[in-house]
Structure I
Amino acid sequence: MNLFDQKNGGNDGSDRPLAYRMRPETLEELYGQEEIVGEGKLLRRAIQADRLQSLIFYGPPGSGKTSLSRVIAAKTEADFITLNAVTSGVKDLREVIKKAKNNKSLYGRKTILFIDEIHRFNKSQQDALLPAVEKGIIIMIGATTENPYFEVNPPLLSRSRVFRLKPLTYENILNILNNALHDKKKGLGDYNVKVDEDTLEYIARMAEGDARTALNTLELAVLTTPPDREGYISLTREIIADSLQRKIISYDKSGDNHYDTISAFIKSMRGSDPDASLFWLAKMIEAGEDPRFIARRIVVHAAEDVGLADSQALVVANAAARAVEFVGMPEARIPLAEAVLYITTAPKSNSVKNGIDRALDFVRNNETGTVPLHLRDTSYRGASELGHGEGYKYPHNFPHNYVKQQYLPDGITSLGFYQPGEEGREKRIKELQRLREEMGSFEEE
């Protein structure tokens, strides 16, 4: 049966899940995504005029990608065909393209091909689709939860218009739930459901912008709750919580959301916000992120954004990474949180990162010379005959364990790679540098 069987002639879908039955069939029934389908917007005008070009709908689960495609299917006069990239291959694509060619040449009719989870198509499958899209034999609509700029071949992407769908708002989800409760034809209107606004709001919050999750939760609660003596199904927050079982975190461990979340995590630590740092850490842990990946990012951040302002941060970060390997989860969440909070509340400096990056840039783009004779290795026989170590001044033989001498190759001076900041231990380092410069000037005099 076609995904959009109501357009193509099929049963009324009454045996389908509530989330399927409540999918909108017109733009007026669609909730959310006003930025792309609101009055006067490009996509809305294209749908109403039935003048579509190839499209890619990119957004999180339950945001309305398939619903938008269903609206197009109901509106268009074109032949509308659907494929799922998980179950379809090149053979299926070729059959669709053959049919589309016949539609165009024999009947002058357009063909729209909707591909759900288009990111699941490999390169060869996407390449097989490209010529038909390029020649206008088919109009492609792809739906994906993954960033198409990473997952879709550039030639196919360049021939498509990408529309990013946002998670539905809390208000959108509440409206969808209320519609489902009162709709007697497609929804739960015949079930005599009693549910207060607080409980519906709880579902909307826990759904996190996913209409499918919200409707599935509501349907399961209704179908598994026996009616009371008066024939009413009374839903409580406890029943809803039981229907939810375990909240599904919106997080993909290999895609766009993964990188966005770790970025927010790092920026929260850099910004010295302990609550935000713990929030993103908790989300990654709860979503099943590899704790070793989290630990590696904490170690890097300790050196990159705290550095010598508090060198203990790197020690704490490494200890947490060790705890992940030695103790394992869920106990390792505690040393991970300790490291995160230590780094978040520590004084900040990126002088270490800037210093090594400046040094690398210089080495890559300039002559690096040779090691001065007085700095060369003297540990092997014959080194002294080559002049190695001659004239070297041992700092511990001088006051304050410091003496000014040449440490860089001939002709390389005053590089200034390391510029200590004003926070934490680096403030003291900066003062020591100033004192040593004064001592060197005194010696030269």
Structure II
Amino acid sequence: MDGLDAFLLARLQFAANITFHILFPTISISLGWVLLYFKLRFVKSQDPFWMDAYQFWVKIFALTFALGVVSGITMSFQFGTNWPGYMQKVGNIAGPLLAYEVLTAFFLEATMLGVMLFARERVSEAMHTTATLLVAGGTTLSAFWILALNSWMQTPAGFEMINGQAHVTSWLQVIFNPSFPYRLTHMLLASGLTVAFLVAGISAYRWLRDDRSAEVIASLKTGIYMAAMLIPLQIIAGDLHGLNTLEHQPAKLAAMEGIWKTEKGVPAVLFALPDEKAKENRYEIAVPKLASLYLTHSLDGEVKGLDEFEGKHPPVAPVFWAFRIMVGVGMLMLLVSWASVLRLAPWKKDPSRQLTVWHARLLVAMTFAGWIALVAGWYVTEIGRQPWLVTGVLTAADAASKVPAPRIALTLTMYLTLYAVLLVSYVSVVFYLARHRKHADKPFGDETAGDTEKELNVVNYPEKEGAPNA
């Protein structure tokens, strides 16, 4: 019983670490490219509000990057403390991929971030822009290596087992394993959507506090347009990823869809309470044959059920509900982003079609919506792989350490407490920076505003004598 408790606690501890850690790389990956966009717009136009936007968001990028690196190091230690069997069996593959990611993060991103933050007055404009490009590229390259390893754990390829250890036969097959292109694309788009709503939400928050400066409006529209462009692409990528999962991880897909028996013409389950003991869905609301249609492109297509994987399928309820949370938040993102585009589109001249207080509050409420969808999707990915740590090669139980349960419980409590404090602090600092941002430029609607600012002014700004700039 003690061993079982220790195993469960070890899984919870790693889940807590990865849940906290993944929040920050997800922002830094795409925020680096948004910073590059702001910088290039400034270089081209010389409008100062683009540099104002850059200077504001680079502070948030630095804070995010720091938390991501520190939490990533902590997580890496657990491979040795809680999961020694992992590196013992597949370390020949995992070790080099993790090393490449660390080298990218520390030697490229961290170095060039220093130039971005402190050296703009000491280097040329071109060098400063190049540093921003290298940081943006470095974050994406870090994601490349991590997703290569995670995808390999999901759909392993390019290796052989010799004396109980995995040895590479083809690094190309290891890296570009069957699920890697879909998983990388899905993750990068998720990062972009997370950042898009973060930028739009914080900008809307500043707008509600009577900061109607050019920087705020430019940032607001950047976030909204970015979200509106990426969410349809994410829906397409998600569908393709689902088809890949159907082919290579059918047990995971059966849990996602709540399919208990292999059959043709499978319905799409919209709502249900999965019951693993009875092996059925209670209170099911479903659309007949729809799952077969979007999974096999045939109304009568056959889909494998969980009965095909007795004892080798993931826990159904967590995967089933996490998938629906991810999809539900994605649909909400679609509605909010496109409604925002229609309201803030540059061709709209009617003030009644411009930003309102309730719409700005909705964007603020959606500030961290990307995190919710991201964590739900990550749970689908990781819990859906169970009981395997590396599919068909190594189970989680076989990789676990013999650390006593009380020790793991103590460190788990410490981790959860620390992460809760850090998460609240991070969100608080982001909003603090938004509240205390100062500007030299005039608010939108001012009759002395420059031509470029006037072009951006599609937000309804009520006249108010002495309106503050920050």
Structure III
Amino acid sequence: MKATFELGYGQLEPAQARAFRLLGLADGPDISLPAAAAVLDLPVEDTEDLLESLVDTSLLESAAPGRYRFHDLVRLYARACAERDELPPSERTSAVSRLLDFYLASATGVYAMERPGDRLVDHLEPASYPGLSFENRHAAQDWLYAEAVCLLACVRQCAGQPETLPRAIDLLWAAHDLSESGANSREYETTAEALLGAARQLGLARAEARALTTLVNAHHVGGRFERADQEAEQAILLAQEADDLFTVCWARNARGIIALYQNRHEDGEQHLSRAIEHFRALGNSPGEAAALCNLSRIHLATGRTQSAVALAQEGIAIYDAMGNTMRGANARYALGLALTQSGELGNAADRLQEALEVFRDSRQRLWEGMSLFRLAELDLAARRPAQAAANAEMALTVLRGIGGEWRRGNVLTVLGRALSGIGQTGRAQVCWQEAAGIYEELGSPEAAEVRALLSPVRAA
């Protein structure tokens, strides 16, 4: 087999041989034409001609229109050729670095298009190679999810070098929608863990703080709140040491919302108040809006319903002024919760429905599922148990594989209440039994409430 590869490689023109060698360095299962152009540092048109000529030699395969791949054995041979023949050796490092920069610049463009006015893009490592431009947010989303596997592979590949690690971490942060999508959540988490280990090994405090921040998001999405809080605490200390106030802001914001989930309302309010101060000091209005909406939920949990409504409305006003549709949906979600508790069920339903549509359109499965869950809670308050059951069942379907067991327990509890309301007592008991088991395993205080629902008196 090697002799066959040698024969084919030996017959290539110099430009073809260089393309063959360098493309073999990319870790992803395949590669898009624009990404290949970055690896080769050539215009897309010239790259396409080279790649198609390699397809004609059977050394490269056309995986789909605009995408190419090596057979596994051919890739290994191409890498061996790069190790042996690519001179100077720095060309290999430069090729992978250009690919990283291409993904970083493109993912930053996606983030900026999805979140107009968000200041994260101003605090990321600069990319020296340009990325793609997108016509609209849907085109940007399509690119991010189509490239997810290759993008995450590139991030992992660049974790071990101090020259590329900071950019790899910032790429993962810019692409954090992948964490909340469900489809790529586990791969995102394992990638964040790899980056954290690399940053610690290299002793880079700023990189470690940012890697922890990406991991906080992954564990938050997965419902592992204790781990997320510990990592956010570490991120704050390291970011302060590295004078990275931007990371401090987001880590404090994360600790605030996690404290809400853990019923530590005073701690949560302190973290969020500090986050708001920091965001304002940086002139980061979208960050301020995020913390305001999280603070709204703390106020709601502690019985301050009117101030909860006001805080969420303040967040909406900031997002809407910037045209930030996706994060505006998070603010409408928070307002919907506050309005539900204040008894304004019609307005609450409108806000939650608005949020649901945006989350669904943005492929944010976690928040799509949570919006359906909140609509089910609202339906129960409005004495529409059949509709509540339908929304809760949809929420369970959407949240399958994402969100963690605690959130699943919450949905099951509400579904049980809805089923009980339409006379399906047996199914309700099954839901509550599963929810109780989840809460007890997690040591959550909700276990006692659900066990009360299962008592003979309530069941009768």
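We did not get these values from a lab; they are worked out from the coordinates using the rules stated. Since the model is a prediction, treat every value here as computed from it, not as a measurement. Cβ atoms are built from the backbone, for glycine too; each structure is taken alone.
Observations, loosely collected:
- FRET efficiency 1/(1 + (r/R0)^6) of positions 121 and 169 (r between Cβ atoms, R0 = 25 Å, to 0.05) - structure with the largest value, from I, II, III: III
- Answer label among I, II, III for the case where mean count of other Cβ atoms within 10 Å over residues 57-64, calculated from the coordinates, equals 23.2: I
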